[in-house]
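Structures follow.
Nothing in this text is a laboratory measurement; each read-out follows from the coordinates by a stated rule. Only a predicted model underlies this, so the values are computations on that prediction, with no experimental measurement involved. Cβ atoms are built from the backbone, for glycine too; each structure is taken alone.
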Structure P
Amino acid sequence: MGATANDGRTAVERRSDRELTVTRTFDAPPRLVWDAWTRPELFQRWWAPKSSGVPMLSCEMDVRTGGGYRIAFGHDAASAMAFYGKYIEVSPPSRLVWTNDEGDADGAVTTVTFEARDGGTRVVLSELYPTKEELDASYVGMEGGYPEQFDQLNDLLSVLAAGA
């Protein structure tokens, strides 16, 4: 439907007025990729794009259906921005679905699938926004942000796979 950004490894595609998808295949088994998405000590090592210059200060995750998460970014507690929501589906190691609840209105719902493929894992992240305007407002910077995040995830998975 809309704009597509593809750096040769990570594809970012606007599928509709309200949906964005990010796709990449990693050279790691689904269980290891799942762990990087669901263990706070691992998630914190790759989620924040380094180029943003804004570090992740904290990461709390209760990864179970009905559990919640809270992630804070900033240079100190006084300047921190928090992102939080709840997990509405947790199916290890194949599917995660969570809400993004930090706004006044209903936020986006994020779905991530993990599919074994040729010895690796194909990850598809989909964000469904309540309105076109909310996706428009969030889309700025995503074309570069997600590929950088997924490159950081790839680097972490390489380290984890070497140690496994």
Structure Q
Amino acid sequence: MRVYVPLTLSGLASVHATGEIGPGPLTAYAVTPGLREWYVSDDIEELEYAALNRAASASLRLIAGRPDEARRRVVVALDVPDGAVTADPGHVLDASSVGEVRLADAVPLAKAAAVHVDADDAEKDVTAAAAALGAADLGDDDARFTVDGAEDHELLWFGIQEIPGLIA
């Protein structure tokens, strides 16, 4: 199963140093029945893209909570056995956690299929989105528009061998 783990650039540096993503439990995003229902599509590529975007939103939340963090969203795509993933049934009805899953244990970085990271030109919008996130959560339409501005940026694809260049 492909899962998408939200990180930050400093989190990616830590993962690279230790050789594993963890410790568990880890929050990730995947194509779940809830995501299929929410996204209303049978196209697996579209569904995986939706899961990736859910993880990118979670990465933005990590960034917002850390003022000294680089303002670039990071998501690591991992391939794990289906049995390693559990959905949190308590969150199924919570729209903010659609597609959210848990990995009980750390995962070797070698299981990563790719790393997705914002381009440098997204930093301004990600910075504004991180600052506006709290107000957006409270229903402020202008803040929601600002958050959506970060979501308009496509994450770039990198192979795991490119991580040293990303964290340098």
Across P, Q, FRET efficiency 1/(1 + (r/R0)^6) of positions 13 and 77 (r between Cβ atoms, R0 = 25 Å, to 0.05) reaches its greatest value in structure Q
With Rg and Dmax of the Cα atoms in Å computed for every candidate in P, Q, 15.2, 42 is reproduced by structure Q
If you rank structures P, Q by FRET efficiency 1/(1 + (r/R0)^6) of positions 21 and 149 (r between Cβ atoms, R0 = 25 Å, to 0.05), the highest one is P
Working back from -12500 (helix-only ellipticity at 222 nm (-39500 (n - 2.57) for each DSSP H run of 4 or more, over all residues; to 500), computed), options P, Q, answer is structure Q
